1. One of P, Q was used to compute relative contact order in percent (Cα under 8 Å, 6 or more apart), and the result was 25. Which label is that?
2. Identify the structure, out of P, Q, from whose coordinates distance in nm of label points 7 Å out along Cα→Cβ at positions 39 and 63 was calculated to give 2.6.
3. Given a computed value of 12.4, 38 for Rg and Dmax of the Cα atoms in Å, for residues 15-78 alone, which structure among P, Q does it belong to?
4. If mean projected area of the Cα convex hull in nm² is computed to be 7.3, which of P, Q is the source?
5. If we compute mean count of other Cβ atoms within 10 Å over residues 7-14 for structures P, Q, which one ends up with the highest value?
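Every number here is computed from the coordinates shown, using simple stated rules; none is lab data. Since the structure is predicted, the reported quantities are computational estimates derived from the model, not experimental observations. Cβ atoms are built from the backbone, for glycine too; each structure is taken alone.
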Structure P
Amino acid sequence: MDCIFCKIVDGKIPSKKIIEDERAIAIADIQPQAKKHFLVIPKKHVASLADAFSDDGAGRELVSDLFSLADRLAKQEGLLPGGFRSVINTHADSGQTVFHLHLHVLGGERLKGTFG
């Protein structure tokens with residue numbers, strides 16, 4: 001498989017892992033959109049959020065794992081209590097450019113734009 005995130009997870013492409021558990025890793029985004037911008041990447045290859053919810057039902061646990069690690073990351077990196085934004089782009093029209101599910105965690109400053 002020629003997936004850059006799989007290669008990062010496997011250690012074939014060097015990357016500074018900020019936090020890691022048995023199911024996911026977090027790294028700094030190489031094109032940050034905020035003062036602090038991290039990617040939480042599952043170790044298991046799943047192309048997108050839409051693919052995570054296939055027939056086997058493992059998607060709920062996988063997505064929960066990503067958000068759980070994101071919460072630990074936010075606390076570790078000082079994004080709380082101020083807050084952070086979490087975003088998952090799904091497929092090309094949303095802006096997904098690497099087709100391995102990943103969660104963006106942005107913060108460290110007041111973010112522009114609202115979604116609520």
Structure Q
Amino acid sequence: MLDHVIVGVTDLKRSMTFFEAALEPLGYSVGFPGEREVGFNNAQGYPDFWIRSEDSVAPVHVAFKVETRALVDAFYAAAIAAGASGNGAPGLRPHYHEAYYAAFVLDADGHNIEAVCGEPES
């Protein structure tokens with residue numbers, strides 16, 4: 001089990017603004033703003049997602065597991081409104097498994113950020 005993830009970004013302020021907006025529908029908020037890194041608290045108040053200022057970065061893929069398909073949709077809308085590029089609109093991905101419902105966006109550094117719900121539609 002992972003405790004936290006740190007993702008390198010080239011513009012900390014821009015990325016903090018983006019992730020604050022994109023992750024808000026998932027219950028995240030800025031918990032630890034800093035000069036070189038920012039920690040985002042999950043809905044339970046634990047800082048499990050961090051961004052850190054770096055001179056250069058290699059894109060990574062981070063997937064946030066959510067409980068409903070509506071949260072996947074809300075994440076995608078918020079991320080696009082915050083400046084992300086679409087990398088896979090919300091929808092089923094049955095090649096992963098029959099109930100895999102996800103959306104993918106690319107942030108300004110090219111990180112592939114995903115929200116995924118593995119539950120059947122209720």
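1. Numbers: P: 31; Q: 25.
Of the options listed, only Q reproduces it.
2. Details: P: 2.1; Q: 2.6.
Structure Q accounts for this read-out.
3. Numbers: P: 12.4, 38; Q: 12.1, 36.
Attributed to the structure labelled P.
4. Working: P: 7.8; Q: 7.3.
The structure behind it is Q.
5. On the way: P: 12.9; Q: 16.4.
Checked P, Q; max of mean count of other Cβ atoms within 10 Å over residues 7-14 sits with Q.
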